[in-house]
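Given below, in the form of structure tokens, are the structures.
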Structure 1
Amino acid sequence: MSKEDVEVVRAALEAWNAADMDALRELYDPDVILIGLEGWPESGPFVGREAVVREFEQLREAWHADVLEPTSDFIDAGDRVAVGMIWRGVGQGPEMKMEVASVWTVRDGRIVRQQNFWDHAEALRAMGLEG
């Protein structure tokens with residue numbers, strides 16, 4: 001189990017929740033690939049750090065404030081880390097609460113791939129684990 005990989009993912013969630021896009025940007029590899037939620041209007045893939053950060057900034061524009069709250073343990077398998085989350089947002093309309101999960105691939109202290117799923121079990125299956 002790589003504690004360092006888990007710490008990179010924790011740092012990414014902390015940067016997101018602090019709205020620190022500069023810190024978040026630094027955690028992603030220049031050649032990162034982001035694959036969004038299946039069926040999401042802009043599911044990607046997004047290739048490259050600037051494209052990924054631009055997508056994140058566009059997602060955040062819809063909300064005055066939003067947070068990602070882990071709902072599961074951080075599951076580490078080799079160079080990949082999975083976690084289930086609730087994404088909460090408040091804005092001018094109704095409050096948003098969406099359950100999602102992500103699998104991050106971390107190499108040399110940077111995120112090189114992130115894939116998002118609608119549920120935690122699906123993310124675990126993508127890692128070859130039972131969900």
Structure 2
Amino acid sequence: MSRIHDVFFQLVENPEACGTYWVSLIKTETFYGGPEEGGWWGEDHIPIATKEVATKREAKLLRQRIAKLAADLSREEQQDHSARCQRQLEWAEARGMDADDVFGEVDGPTLWSVRISRRPPREIRGSRSYE
């Protein structure tokens with residue numbers, strides 16, 4: 001390290017080394033993959049927004065602030081998903097039909113999360129074929 005670095009760390013209380021951290025809002029969409037082996041599911045992880053910050057401390061504080069938003073969004077999505085499934089079930093039952101025969105297997109609810117990473121986030125698509 002350089003002399004300037006050493007002097008700075010002596011003069012400044014609790015300095016933090018700079019780095020690059022990405023704080024990202026991630027949408028996770030669950031999908032029904034197929035009936036094999038009793039049914040299987042997959043997930044797509046889609047970055048919606050991201051912010052680059054210089055320190056881990058800053059990243060953790062930002063994640064903390066966004067976590068409530070992610071939890072609220074997930075809760076709303078779960079409620080909407082449950083209500084939509086209930087409406088489909090009631091519609092089919094009122095007509096003496098099996099909801100699965102009419103609508104097929106329903107994908108799962110969308111979930112939201114906040115992640116910290118050292119690289120910009122990338123979209124990850126789950127496999128659409130049974131392996």
Requested in this report: Assign the value 27, 12, 7, calculated as semi-axes √(5λ) of the Cα gyration tensor in Å, for residues 61-116 alone, to the correct structure from 1, 2.
Outcome: 1
Query raised in the report: The value 2, 11, 20, 26, 24, 12, 4, 1, 0 for P(r) over Cα pairs in 5 Å bins from 0, in percent was derived from one model only; which of 1, 2 is it?
Result: 1
Query - For mean count of other Cβ atoms within 10 Å over residues 21-28 computed as 20.0, the structure of 1, 2 it came from - result: 2
Query raised in the report: Where does the value 39 come from, among 1, 2, when relative contact order in percent (Cα under 8 Å, 6 or more apart) is the thing being computed?
Result: 2
Query raised in the report: Out of 1, 2, which one gives -13500 for helix-only ellipticity at 222 nm (-39500 (n - 2.57) for each DSSP H run of 4 or more, over all residues; to 500) as computed from the coordinates?
Result: 2
Query - mean count of other Cβ atoms within 10 Å over residues 13-20 - structure with the largest value, from 1, 2 - result: 1
Query - Source structure (of 1, 2) for distance in nm of label points 7 Å out along Cα→Cβ at positions 37 and 69, computed value 3.7 - result: 2
Query raised in the report: Which of 1, 2 yields 1.8 for distance in nm of label points 7 Å out along Cα→Cβ at positions 5 and 85, as computed?
Result: 1
Report summary line: Highest-scoring structure on distance in nm of label points 7 Å out along Cα→Cβ at positions 29 and 53 (candidates 1, 2) is 2
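The numbers here are math on the coordinates, done by the rules we state, and not lab data. Because the structure is a prediction, the values reported are computed rather than measured. Cβ atoms are built from the backbone, for glycine too; each structure is taken alone.
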